[in-house]
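What follows draws every value from the coordinates through simple rules; no lab data is involved. Source: prediction; values computed, not measured. Cβ atoms are built from the backbone, for glycine too; each structure is taken alone.
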Structure P
């Protein structure tokens, strides 16, 4: 083997190594309001078009990896940048600690780095993360193109609905045997949103419980089919709350 051949092989291995590494979630850190925050970013291989971006919010007691991992195979196939933060308090999310400004900073950083199509940014969450996803969709209805949740509801909706500047499309997935977030609560959220003029679709899952992780493949495929059909008609606009 010549030196030139060996050099070419080494260069090829390095190239493949970089590509593989780029397809694994990378942990990032940021300081917000005096707290060091962590989040994961998954960037798919380059495609012909700018990628979409999906913000993922985990359930209570979980972490960013628990919600990002089930999305990776679909994200590779569909060319989606995934951004999954850890909540400040693992017991749940709060708009005070995990609110729009924190979300904007991590989403904008990931979007800029990956060359994301800003009109195709979405948010999805499970359980407490689902509640937060719906809240963020309403509060930042001109920033996210659509929002979806598994076992998520809008708590204290009246103020949040009034703050929505756009009738953002919303998707809800819920099991009929979910004891933590009962189907009646989700149906109430559906009715409230529809009465306020929001395009919302509820998918009920007969016999399904609160367990998102056991059916994540099925749910994620359906969620993405709903989300990717939506696109902002103008560049994303972030609404600041001070």
Structure Q
């Protein structure tokens, strides 16, 4: 068990990743990279199949200092199916190494409120909002985009000091002004935007919509961190 350096299509501003959880993510989104890998490889299926569970050896990993670590990048720590005790244990592991930045991302951001005072001081809290539209056949059991938006907006309003980000990836067909207004109301420290890299036939926006969205965000003074996979939609 070890801390892994960030690689592949991960956020370039993340230096390392670590996961304490095994089992299948409760949200079951259709485009889940982990589920696709688990269907192909036995080692992935053994670790990320079945019920969500803690892998005890992962708590032995030394985080050191000076890193930006994406915690539970292979699952969703704050999904409703994850126990409070599990979340506490993961956060406590992070607390043992306070000289790092810790990245958390969930599709259930309302749950951040219950743990905000227990998170390491240098935490960065994010959510995924692929579109303003609810597409159940794609989003599985995850909360609706509107629910995610409302929770993040409330975090910004009620806990002003917290560092927030939004990820629009894989970007799905959306309404330009509505989604741009949502992002502006959340007022994240930055926004990641990217496209589907796996050709899964998702309902994607037009080039014109993506360009209009980017322009609308710039007009609202939102920092955009554009991923390379978005280039496919802009050709």
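Assorted remarks:
- Distance in nm of label points 7 Å out along Cα→Cβ at positions 33 and 201 - structure with the largest value, from P, Q: P
- helix-only ellipticity at 222 nm (-39500 (n - 2.57) for each DSSP H run of 4 or more, over all residues; to 500) from the coordinates reads -11500; which among P, Q: P
- Calculating mean projected area of the Cα convex hull in nm² for structures P, Q picks out P as the one with the greatest value.
- FRET efficiency 1/(1 + (r/R0)^6) of positions 41 and 65 (r between Cβ atoms, R0 = 35 Å, to 0.05) from the coordinates reads 0.60; which among P, Q: Q
- Of the structures P, Q, the one that 1.01 was derived from, the read-out being Rg/Rh (Cα atoms, Kirkwood Rh), for residues 105-192 alone: P
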